[in-house]
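Q: Each structure below appears as structure tokens.
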Structure I
């Protein structure tokens, strides 16, 4: 056993891994990205194609990333280096480069995601301040100011660091087992309430009823591929590091399907909440459509829906608090996995203690977030575009290349069955082509 693997932590339970991995996958892309994609691309037609693409592309991508970590039992840099070293031509440098790209992507993801998560926490507190009549507090947490953004970036980074400090079992696993059930409970409660609001049934019909003409539109298929891939958070190494913390006797294929299923369930439930809520807002005079599509996501979340909550009277503060708490949980479960990527590298490859590694990563992320806040117009959207349009699709493609072409199909995953044979061929030949389509579609 290598030095990297000695004393390696692992998840104590299967459900702990499932909640942690699903928490990594479930983020703002599920809560506000999936519903708007459905509304803009044929309603139920998008859902049908999305489910198909999940099976054909997203689940294999998740399996590929998890399996690289599962086999190597190491952080992404070491895991990808080890995978590429298995090739007869010896390509460890290529693997190292891929690993450092994943690590860097995780840092930059945290840089802007901490800002987004801070906005969710701020608006959650805004509902509390509104309920107690503290107008200055409401003004501070709901206005997009440097002071507000820096304060809540610090809060998000501190909350994430506190969880990572405690380690895999007592930190990541323990909190995932608390936060994910809470997220599902809050999401379910809001759905039940919102569906009874005036106008909600119109949104429900739009969400569920297929527009059969949309099946003839190529943009439907490209949008579904992009949403399905990004939904599972493949490409930054979070799933790879979680895969490395699994016990050797776990069934990786079954766990992959379970995580993908839970992620898809949350996305579907988010659609049942967001689209009916937006049409309920439209029934009170809010504008939600422009040129036949939903207006910008941030405008819908931070302007339209809060005005709907205001129209509900005092109970609107309760609904607003639950809604933004839900978004806060989705954000923080994603920052946890992204933070563990560089932390695990510092612990295993640079021999840092966990406390020192978490502190160093947190300071780095906070410094990057501060740089973005002070140069918001220049950097915020540019970093998001760099990651989502180029880095993540490219890394997803490289994971398929590593598993399909560079690393021999591992004995750990090979049962000589027809399913594994077909999966190996699918990952080797079909998935790279589909991934190239995603890469081209988002450019």
Structure II
């Protein structure tokens, strides 16, 4: 059993702490939010993540997991201290490191013995050196510590599974012995461990996320071309993905990426590159295409309805992806705001994220079910691909809607089947667009 302190209980911190506890370690999580601590001590997760709350309750009962607002308590006897605080987007596009700096200072002031500090937050290249400098400045002179970069690759909605079945573990440190010590924490997971230097480890995270975002923007640009030329992007992606050099992942055309990682990390990498005197034109294109995907989606709705002034639009899905309640940089926000700016009334439904969406979209009407969102709607928009949307009762929906128009931002449905059911259906990159006259005359 190892003694582990985890600083921060957001998505990364809470999953990290709970899962390390489930592996038999003694884990203390530190957070300064009293409301969050109250929930966690009661065994309630403040975030929606499949499987997380069950592990949380089990490890609290087993006495392996505790929560505190005291760095001194959290670091008492700790062998490892993970920094998992947020790094939000700054006004200039750079990553805001104020929480990382605060955590490093508090760790320096509180540690009383040798400890390995592990930076798991997504941070700009060079942050590990900064963290070491801050700890050294505020720590006692005779204290020994090392800083290791261990970027996370957890996907919201499958974070617990990703923790226990990672593709790889990346560790960066100038002291290989310290990195190997951190590697022992992950031995039981049976995955490959890549040990490199601090700055390279930090860059691996940004390069990975930027590449995945690039794949999404690439297939969305292909989708736009498919619509103009009458090809089907789903079949194009299937043909591309069958090539082992390409693979099928992240080739689903839609309304672009969102969430707490891709938008922030691509912009931060762009900022780092520009600041270093590089010309990150591909990264700029990735961001431009992603933004354009939302704009074109709203334009499709306007094209089919003729005008958005005074119409009612039903929106299915608000979270940036299924199996999470995270609304950060969710495409739904921009889409709904654009619809409302053009005069539309919006009724929306999401299985888990409406509580969070309420503050961001105060003018929208939130509904109890997908069917309620469709009542008297002139069009129904698919924004998040939740499983419960995959087999809707379309006859029921058609009776509820004022006009049977579906604009599918996730390509969930077969356009031929939707046409047979009597719907005017428009997906993303699925060939020739439906005729506007069909939508108007229904």
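Q: For which of the structures I, II does the calculation of FRET efficiency 1/(1 + (r/R0)^6) of positions 29 and 85 (r between Cβ atoms, R0 = 30 Å, to 0.05) return 0.35?
A: Comparing all candidates, it corresponds to I.
Q: I would also like to ask the following. Assuming -22500 is helix-only ellipticity at 222 nm (-39500 (n - 2.57) for each DSSP H run of 4 or more, over all residues; to 500) as calculated from a single structure, say which of I, II it is.
A: I
Q: Now for a different question. Determine which structure produced the value 80, 48, 39 for Cα extents along the principal axes in Å, calculated from the coordinates; the candidates are I, II.
A: II
Q: Next question, about the same structure. Looking just at Cα Rg over 2.2 N^0.38 Å, for residues 101-156 alone, which of the labels I, II belongs to the structure with the highest value?
A: Structure I gives the largest value of Cα Rg over 2.2 N^0.38 Å, for residues 101-156 alone among I, II.
Q: Follow-up question, since we're still on this one. If relative contact order in percent (Cα under 8 Å, 6 or more apart) computes to 12, which of I, II did it come from?
A: II
Q: When you work out distance in nm of label points 7 Å out along Cα→Cβ at positions 53 and 397 for each of the structures I, II, which one comes out largest? Don't jump to the answer; show the numbers that get you there.
A: On the way: I: 1.7; II: 2.8.
Going through I, II one by one, distance in nm of label points 7 Å out along Cα→Cβ at positions 53 and 397 peaks for structure II.
Q: With FRET efficiency 1/(1 + (r/R0)^6) of positions 173 and 405 (r between Cβ atoms, R0 = 41 Å, to 0.05) as the yardstick, tell me which of I, II scores highest.
A: I
Q: Give the label, chosen from I, II, of the structure having the highest value of distance in nm of label points 7 Å out along Cα→Cβ at positions 181 and 197.
A: I
Q: Using the calculated result 12.6 for mean count of other Cβ atoms within 10 Å over residues 237-244, pick out the matching structure from I, II. It would help to have the intermediate numbers written out before the result.
A: Values: I: 29.9; II: 12.6.
It traces back to II.
Q: Ranked by distance in nm of label points 7 Å out along Cα→Cβ at positions 61 and 149, which of I, II sits at the highest value?
A: Top value of distance in nm of label points 7 Å out along Cα→Cβ at positions 61 and 149, among I, II, belongs to structure II.
Read the figures in this text as sums done on the coordinates, not as results from a lab. It should be emphasised that the depicted structure is a prediction, and the values quoted were computed from it without experimental measurement. Cβ atoms are built from the backbone, for glycine too; each structure is taken alone.
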